[in-house]
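Read the figures in this text as sums done on the coordinates, not as results from a lab. Keep in mind the model is a prediction, meaning the values are calculated, not measured. Cβ atoms are built from the backbone, for glycine too; each structure is taken alone.
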Structure P
Amino acid sequence: MRAPIRHVVVERDPAVLFAEPSVIVNRRAGGELVLESGIELPAPSSSLGARLEHWARVTPDAVFLAERGADGGWVELSYAESLRCVRSVAGWLLAHGASATRPLVVLSDNSVEHALLMLGAMHVGVPVSSISAAYSLMSRDHAKLRQQIALLAPGVIYAADGARYAAALNAVADLHDAHVVTGDGEGPRGAFPCAQLLAFAAGAGVDEAFAQVGPDSVAKLLFTSGSTATPKAVVNTQRMLCSNQAARARLWRFLETTPPVVVDWLPWSHTFGGNHNFNLVLCNGGALYLDAGRPTPQAFDQTLANLRDVKPTVYFNVPRGFDMLVAALQRDDALRDAFFARLQVIFYAAAALPQHLWSALDALAHASVGCTVPIVSGWGSTETAPLSADAHFVAHRAGVIGVPVPGTSLRLVPVADKYEIRVRGPNVMGGYLRNPGLTAEAFDDEGYYRIGDTVRFADPARPERGLLFEGRLAEDFKLSSGTWVRVGNLRLAAIDALKPIAQDVIVAGHERDEIGLLIVPNLAECRRLAHDLPADAPVAELLAHPALRAVVGDGLAKMRAAGGGSASHATRALLLEVPMSIDAGEITDKGYINQRRALELRAALVERLYDDDADTDAAVIPLGVAA
């Protein structure tokens, strides 16, 4: 069954889509800058629940949420139906002891049930914590999940499938006294079926509790991704979430006349999917089609089928997802034309987009609809709910994160040839849950949140052209010569040079003479290049194939030929056989690598990379091997 196609006016002119960027630059002694938006922040809603109630009144029959049913067709829920379910869930939660100090914890992936429980909790002032499903399903020791449950002290825990999540539920059973809810009622003794929550008779208590929810109410307890440190629980208030969406609506002017139609897989356990994307749809009366696919070889066909059906107006993804999408669009003109048919904006976040993917997306748009579809980005973190800077204009290259959003102030502190960026505003957290020490460390003497990222101006003479993301302070290092290596920039350059076989890279070379790379391989592309090997050839045999070594050798040579000195290119590389580990903290479930942690855990491989006899090591590929 095909999804019903909403009538939308397809407008792609940036002058119509976006507010004109405006930046106020305040200069301080020592080269420090403070940037503010020249656009006023509109008055935010008092709560997300107020937006749900608004659309249930104004467009009661419009589709809000949709997911694939058992027959493969879309099962859709209107705004009016969603509000009824949300009120029922809210009443059940209040009747079963959930409260501002006894949150709802969700262990599962995105689903309509997940959305209704999340909205039901927030509707009556019960914080919700959606925990990455990877910590339940991919982890072997459940250590992070146990840490998180112990910190949260939940009143209710939900898992979509009692059998599938049984190991995780059992692993934390000694840490809580919460009611357990599962989609089917299976699971620990006494587990409630979610259908009971959705059928609960909401009484006057729901209205009374909803009336007490306001900007200072805690909406979510959202864990950081763990890409640079142990995940921390960020207290997200309604003010943070609603001010973010007020800024977004002011900058994306088309939202007022074109409710967004979104196909999205990004997990609600992260701020990109759960705050930016989900709330964008809710606050602007849009339709969210839940994508059960993933940017993995096993699940990406589902994403492609969903894109064919729905034809989104706005599309969100992370670089890993765009990597797979571009390859699919280049192979299939019909898919390409369906994807771009109604598309107004492409938005990437979570990591910088390699330039070759940016260029490929632009070329595909021109081939399909004859013009550029704006490719934009923004910048922020879990602590900023997330939007703090936004590129609401057509940039001329990847990596531009934009200018401060309305209501938000950016403090730029000089660090060598770039700036450390800090943020203050209504979108910024008050602190981490039950962690005053880390909270104090997170802010500077003026109350700016120290996110740990660095930037520079795309055009110093024209600040309205935005800031360029330059990487994370914690990842940069010096060579033995004292030269700084900017890991963020080098990583992107390496991925571009090593396409298509590099899914990501880990940059090594701290206090050494030269830079080396540990390459996370794109195994599907590696097998395509090594086509003479059996499809089930062991990974070690695959990665030793001469065709792959030639690509890496050529890539290293291209980086050196681009110039820039020893800090701008690697002299050797090694393709990794063992995948990145979520349990060990090397990678998040969105695919972002913790460079320092990966280098620590793979120290033996780094030593092998720099061994004096590396050129005789069949696994290490030296510069110029394919020259």
Structure Q
Amino acid sequence: MVYGLARRELRPKVPLRPGEGEKHRLTSLEGLAALSLDALSSVAYGPEAIVLALVAAGTGALTATLPVTLAIVLLLASLVVSYAQVIAVHPDGGGAYAVAKKDLGPASSLLAAASLVVDYVLTVAVSLAAGADALASAFPALAHDKLPVCLAGLALLTAVNLRGITESARALMLPTALFIVAILGVVVVDLLRSHPAAVVGTYRSFPAHESLGLLLLLKAFSSGCSALTGVEAIANAVPAFRTPRVKRAQRTELMLGGLLGVMLVGLAVLIHRDRVAPRGDVTVLAQLTAGAFGTGWPYYATNLLVTLVLGLAANTSFGGLPVLMSLLARDHRLPHLFGLRAERPVYRYGVAALALLAAFLLVTTDADTHRLIPLFAIGVFIGFTLSQLGLVRHWRRERPAGWRRRALINGTGAVLTTLAGVILLTTKFLEGAWVVVVAVPLLMLLFARIQRYYTAVGEELGLGRIPGPPDRRSASLVIVPLGEVSKLARYAIGAALALGDEVVAVAVHADPEKQRALREAWDRWNPGVRLDMIDSPHHSLVQPVVDYVRRAARDGRQIAVLIPEVEPRHRRYEILQNQRGLLLATVLRARTDVVVCMLPYRLGL
């Protein structure tokens, strides 16, 4: 659903490296494949969300599916036109976070960042849950195992992304094209049939317990707005397109809007004509597929293809959120570790955070797509609105030729997305939208507090200011904790002599016989370094060394503690090594101000 950072923020998962030419950038068709999965795959759950809302008034109310869908497509058209403007103004990528930070100020950028985080996490959860629904439609035996299926899929995606494996736009073209052909095929074949080729799923009765009034229509509209997620993806990834980038990106945006609109209206026409109501153990899309193709191999192939595309849509968030979190870390709004990359170009902490949050959502909702949908679209519409408002501010500030008309387009888009967001919030509040209402301000508060902390640390460290001359201290002392005379001791003492003016070895023993044996071995070795023996009747190693270091630091000298540590060649043997050195280093850092150094001695085993 997001490709790289494509969907909302950052850059696509086909990053351009120095020296790469135009051939590595996206054509319009490749851009459609790489950046549209989020939006196009939403036809698997958007129309069904409308049906589930309307069926509360009985199956007769399903005829309202078409007008509700037409209203959603009208909003889609407004968004497509507005984002074509965003593409022209922000050819370097027009993500909500970047636009809000540039044009609307810090508070709006915090709101954009929080809504994007929620949106990315929900993208993974909703896509996996909808994919499990599609899989269970083809294989009913999995109907009661959707949560394990989702968690297994999430584990696979996490493992793949931790290894830094990324997909390319060309690799996505085939499944995207097959998905589009399959959905359009369902629409065309079903429209040509006078009656369904087959009926799947178990019958469910839906007695009317609500009237088909304005409130129910608004609920259906708000549910169906989940089909609009991902419309902004192309505007966020303009730099990935070939020259002329703006025209190619705008053309791709129009292609996405046209395809999505045709698929939504086509499916709505079928639901309206045949009054397709929810049935047990199958999705609405699976019912329409069976009605068009029957229950032979095309039915199974289409459901498996839907599952694959939803899985790819979920995977794109793993390229998006970690990079967004790295940007927030760079802006001091998240811990800086989220900006660290492993040897492979992967933000592993961001990948792990996304996986944990998505797993939590799936478990708490039991992988129920329709419990996740009310949470889903609110964050998306916050981003929509902020992008449009930022562009209105841009037009008013720059005032180019025709700026009033352009501001009117984006202002209209902002008003429509704001209204849609308010409808979403009010109609879905008690169904779970309150979670987003709580989560977004809490995330904003978290980002602000982290930024405040880093600002305070920067002030205390004097970052950005030229400091005074360094303090010239007296001769330094390097303390080396040792247990016995060995190659490890020779290695550590040699390193310590290269680091400081004076070196002293410290040994802690509770057994007088071992103390005497160590002293004799040390005298025979005679490395030219003093050995201080510390008696420890309580068999404690850490505290006696800490006390010794504190006493040595009283004279104001610069003290360094060099702790040698055996490091096996294979990681599976690490658990067999003594971890006292790591414990000593941790305690020294917590209780003293001395320099603590770990010296690895790598074994050949």
Structure R
Amino acid sequence: MNPTITSHATPATAAPGVLVILGASGDLTKRLLVPALYNLACDGLLPEGFAVVGMARRPLSSEEFRGQLGRDLRTFTTRREFDADRWEWLESRIHYVSGDFADGAAYRRLADKVREVGVESGAAGNTLLYLAISPELFEAVNGHLDEAGFTRFDGRRAIVVEKPFGKDLDSAIALNRALLARWREEEIYRIDHYLGKETVQNLLAFRMANGIFAPLWNADHIDHIQISAAETVGVETRGEYYDKTGVVRDMLQNHLLQMLAYVCMEPPESLDPNAVRDAKSRLLAAVRPLDRSAVERECVRGQYGPGRKADGGVAVGYREEPKVDPRSDTETYAALTLHLDNDRWRGMPVYLRSGKSLWKRGTEIVVEFKPGATGPAMGEPNRLIFHIQPTQGVEIRMQAKRPGPVFSLQPAGMRFDYAETFEASRGTGYEVLLYSGLNGDPTLFSRTDFVETAWRIVQPALDVWRTTPADDFPNYPAGSWGPRAAHELLERSGHLWHECLTRDVLARGPLFRAAPPLLLANLLLAFRPLAVAAGDVVITRGAVEDEMYFVCSGRLAVGDAADRSVGEIGAGEFCGEMALLYRQPRSATVRAVEPSDLLVLDGTAFRRILADFPGFEAELRRISAVRSERSAGVSRGIPG
């Protein structure tokens, strides 16, 4: 049964209510919550009957607290222009109570203030408590809130709990029991800010509202799915937190499994919150459990070492970051293979990966269809790509006939981009979550069974890695695609990670900085990734090969006829073009000096692009002529 989707619905203002923020003077409040509330106010989505009551340790008056938030908002707002009138409207509804989180009397003062402002503002009868505090304080604060009477407030009440929901399965179960001892399940809103991203919500809309894909959404037509979340930054100032956490707890157990659920769950019978959450929970329950052998065979962990940042600057290794144990085995990269054992997917693999200090920032979901699933296989397999961040959109990769009398194909793409389709200010991702919370809509919040099942999925990997020393750490340089073992993980099953390129990534190389957009669009579709280990031969002197290589990260050494090193090729440089231009054997041997990540352009695509873009060919020939003037036909970064 397909749920009913309402098109072009005009959103109403949220229900009147009081938002209570515990930890109101912290980073989460000033960077995300207040800018999100301000965005809702600017969009006319907050009711007249609305108030905010913050509590934190700092001894501030309500007026001082408002002034502080106003200054912070001007720094962290996501809107192009600051609307002083709307901020004045919101500011007048903000109140503050000073108190220590261990002091029961502070919560009684807080309860009195919430009742008072609720009556004054017309917001009484709907109380949303937001725990913007350290997870270590959840249970104690929850007890104090109960003692102060918040669990018995008149009308609708709910408590919002930020991730992480525990640090492992046992602690998550204990936290859930503590919450359920004082609140009903429907009053507990476990928040995951990824579910506030427009493109994550669009996964549900895409699945439910576009019936053309429904017959293809199964293992008969889909070969596998990849979900990737890459960050260019290291842990920086978060070393103390991250060293106790790692990427599995920080990203995979929550964000990536949430996206997996939306992509692969059965269509719910309706958009009722319970129906959607039931479907998500059933999907996670269908994930094949990992045992020790599966972890060792199908899961990879990594930790970044010294390298280069995306902007070319020097990056330190994880163990050199502030407040990180110099012998730490905490993983900053993880790749897991999961299998879905239900009627729709029948064991189909889903690959999850996330890491810090990688070559580019981006979160994408790649759905790769089986070649020839609906006819004879012709060219590359079709792919459907959901771009979650930093760009937001949906893209279809397909084959198209080239113009002209000859029937020949080349990769092509169709893309829907949020920024080009909708006039909407960029938000923090918390707007929809706060709006849903005030309206008592739990659809985007996690239920107890979902949280605990998610922990059961990743816990075996955490257990194996905790008891097995990481002898190869660090095993990938900062600024790379990640550990070589992660690429071997997919290669063993005949797959490759799909590296979603962007024009700004290509523009890091001097050759492409001034390239026309149409040329870049063709290259983005033509490149394939290749990760090589230190010592691997990329080009063999004298061989007749048909590829050109661009270096994303790492270093390659150029060897002459006597295998003496005569130069190196670094990030942003390329090699192999001379043999293709002049149809001659390779003039040098090229080996990886260190683990390196390359983009490969095969000869067919190379010749097609040169025919379509004569200016690009002229530039390559110019560079080739300069290189030929140098000794032995090779120099630093210039083999053929």
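If log10 I(q)/I(0) by the Debye sum over Cα atoms at q = 0.06, 0.07, 0.12 Å⁻¹ is calculated from each of P, Q, R, which structure is the one that comes out at -0.38, -0.51, -1.32? Could the numbers behind the result be given before it?
Details: P: -0.32, -0.43, -1.34; Q: -0.44, -0.56, -1.10; R: -0.38, -0.51, -1.32.
The value was obtained from structure R.
The maximum of distance in nm of label points 7 Å out along Cα→Cβ at positions 58 and 266 over structures P, Q, R, that is, the highest value, falls on R.
I have 29.4 for mean projected area of the Cα convex hull in nm², for residues 290-561 alone, calculated from one of the structures P, Q, R. Which structure is it? Mind dumping the intermediate values first?
Values: P: 17.8; Q: 29.4; R: 21.4.
Of the structures listed, the value fits Q.
Cα Rg over 2.2 N^0.38 Å, for residues 218-401 alone was computed and gave 1.26; which structure, P, Q, R, did it come from? Among P, Q, R, the structure yielding 1.26 for Cα Rg over 2.2 N^0.38 Å, for residues 218-401 alone is Q. Can you rank P, Q, R by mean count of other Cβ atoms within 10 Å over residues 330-337 and just name the one with the largest value? Comparing P, Q, R by mean count of other Cβ atoms within 10 Å over residues 330-337, the maximum is at R. Sorting P, Q, R by distance in nm of label points 7 Å out along Cα→Cβ at positions 98 and 178 from high to low puts Q first, with the largest value.
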